[in-house]
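The numbers here are math on the coordinates, done by the rules we state, and not lab data. Just so it is clear, the structure is predicted and the values come from calculations on it, not from any experiment. Cβ atoms are built from the backbone, for glycine too; each structure is taken alone.
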Structure 1
Amino acid sequence: MQSIMRALGISMLIWGFTTALNVAQAKELKNVGAVILLYHHVADNTPRSTSVTPAEFAEHLAFIKENYVVFPLQDIVEAAKRNTPLPDNALAITFDDGYNNIYEHAHPLLTKYGFPYTVFINPSVIGVQSNQLTWDTVKTMHKEGVTFANHTLDHLHMLEKNAGENEQQWLSRVWKNVTDAEAQITAQIGESLKYLAYPFGEYNEALANKLQEQGYIGFGQHSGAVGPFSNLSAIPRFPAAGPYAKLSTLKTKMASFAMPVVNVSLTDPALTSAQIPQPVTVTLDEKVAKQLRIAQVTCFYQGDTLPVTVENNRFSFEINTALPVGRSRVNCTAPSSTMSGRYFWYSTPFFRADKNGKYPD
């Protein structure tokens, strides 16, 4: 029954897309992908860096209703896997951490608009911590169409090694955390998507490869749209809280396309040094690259514009300062050659531990 209702829901979404005046001009484009938004708290009294107020969230949803088609996350992932077309205003909504305020403040609005959405949860704290959903609430929401997926058992820093652990022991331990969490979610709601949102967005090449080997899809916290050229072990999502909650700037991100990246010279985002190999070269699919103005690629790091060189379907950037401990990223954009005001977007994250091998929250 759930699958039938879900299919009917998608049909209604597509019907709305083809008939609503405000999206009548949207085109189906094979390679540009879709945008996934990332939220945490929806509340007035939670840490601002990971929060939107209920009023801000309502403003976001009203704008989305007028300008976008909201798809279930699974449909966007499948479109990326199979390179099937989506409308150029396709969008998905996700939350990390199963906070009570999602149910209290976000769920009624999302239900009102008929928007599907996904919550990545930590099963060990569901019904245990007072600010978290209970399993009864999770089941109620799931019956009402909300998708739940894996955010590890307990929101650990996945890249941290225990004392004396080698690489194999570390990977075995953190992977057991993932599979135990997946088993608990499956036991509670009867569904296993094998989707993992990395806590803090942190991952490395070994972990991403493990996800791929085990048939999981991975989601990060770096920016960008997702499309058929995306790394499905580290799908980007646009954070929409705190400093990123302002609708005037979020609008540009919602309208972005996935950069058609086929190769990056830096393969592991987890670094052991404060300096990265210079330069980092990004190669684009030659055919799809014609949809963007590659000569106008601009890369940004911590508010500064980086030196960029362009050659045919490749561009390279350099960072001439030391990377900080923790998380940082480079965002690169290029204007569409056919759709004015819209940009192709690519983000590469960096993760660096402190001298004790720890990562800050």
Structure 2
Amino acid sequence: MESSNSEKFMSKTNNLEYYFFTLIRSALWGTPPVLSSTPCNDDWKELYDISKEQTVTGIMLDAVSQLPVEQKPETALRLQWIMAQKSIEVQNRKMDNVLACLVSECHEQGLEPYLLKGQSMAQNYPIPGHRICGDIDIYFKEDSYAKALGYFHSKGFVLEGEPEDSHIETTYKSFKVEIHRKSATFYTKRLQRRYNAIMQQLIGQENTNVTINDKDITVLPPLANALQLLSHMLRHMIFSGLGLRQVCDWALFAYKYQKSMDKELFVKYTKELQLWETYKAVTAIATDYLGLPKEYAVCEITEKDKKLAKKVFQLIMTYGNFGHYGEHSITESKSEYLKAYLWKVKNCIRFRKLSRSETWNYPLWQLHSAFRIMRKK
């Protein structure tokens, strides 16, 4: 498989890393970008391609557009970039409209969906509509999950998945929707039980809303949201790869909410759920590369923590968003699927310090899935 531009980025000794993260920091915090030198045309082409692989094309242009004329990319590439950003804006407007309709429809049925990740994270950006959107993820508490599925089924929606799965998928007004019965999935039963108990306690304490299209939409309370985001990032780190966009989400979320959270409870829960190392790794990347002020970390990030963070950073920049540019993402044949599984096993070993329980249990869980899928190929 041909190397991704992100992978080439990791092997270069020129200023690509400097250019890329200077521009990303500018976009995230709404500050004017200052480049000490001017990227050449080849640099700009690679910077654009990397921004696509990391799904930060829309937000990165916010910084590029503020550069002096002599430092901007050539006209053809700039127009291509602008068109890409316009497409992201259009998709975001469509998703926001659909999301508002979906939530209103649920409310009419006495259902309270919690919006996870995605568009709720976009609201923390200087320009929410420039963050690339994905699927719509909604979570229902245990006492209303079955009722929610029953309602969607009664309206003729095709529901894909089994009742015991962590989520059921459907399509609503052309958008993929994941209906979750658990806001996060752990492969270790003990950790899943503890997570569920913590969520039940935290969600009952308060309601938190974001406003999208003049519609108040319920999201998890900040501490519960932080645990959900960290568990989601851990899961992707050990089985496929993480994207830079998710770390950008974390940086802006931490900036907005970290200081208002109960610090002792946050540390207690992240350690109980084996998310503490994940927290330190993504926070190290957020502070060292993305510009999150160090005072927003709840602990000192040590050199030992930064070594593990460097491994995570290499994973992100080598394989692109969620590992989509790695060979392990190709699973069309049995041999490819087996190679992908072995890659995931090695990856779990590599990142075992993040969560010893999860990196042990995930390959075992995936082995059962592998046998089932390979029989069908």
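Starting from the value -0.45, -1.00, -1.22: which structure in 1, 2 was log10 I(q)/I(0) by the Debye sum over Cα atoms at q = 0.12, 0.19, 0.23 Å⁻¹, for residues 187-274 alone calculated from?
1
For the read-out Rg and Dmax of the Cα atoms in Å, a value of 19.8, 61 was computed from one structure; give its label from 1, 2.
1
Name the one structure among 1, 2 that P(r) over Cα pairs in 5 Å bins from 0, in percent, for residues 75-122 alone of 5, 18, 18, 18, 13, 9, 8, 5, 3, 2, 0 was derived from.
2
State the single structure among 1, 2 that was used to calculate mean count of other Cβ atoms within 10 Å over residues 43-50, giving 19.9.
2
For the read-out distance in nm of label points 7 Å out along Cα→Cβ at positions 59 and 131, a value of 2.3 was computed from one structure; give its label from 1, 2.
1
Of structures 1, 2, which gives -8500 when helix-only ellipticity at 222 nm (-39500 (n - 2.57) for each DSSP H run of 4 or more, over all residues; to 500) is computed from the coordinates?
Computed on structure 1.
Looking at structures 1, 2, which one was distance in nm of label points 7 Å out along Cα→Cβ at positions 83 and 259 calculated from, given that it came out as 4.4?
Going label by label, the one that fits is 2.
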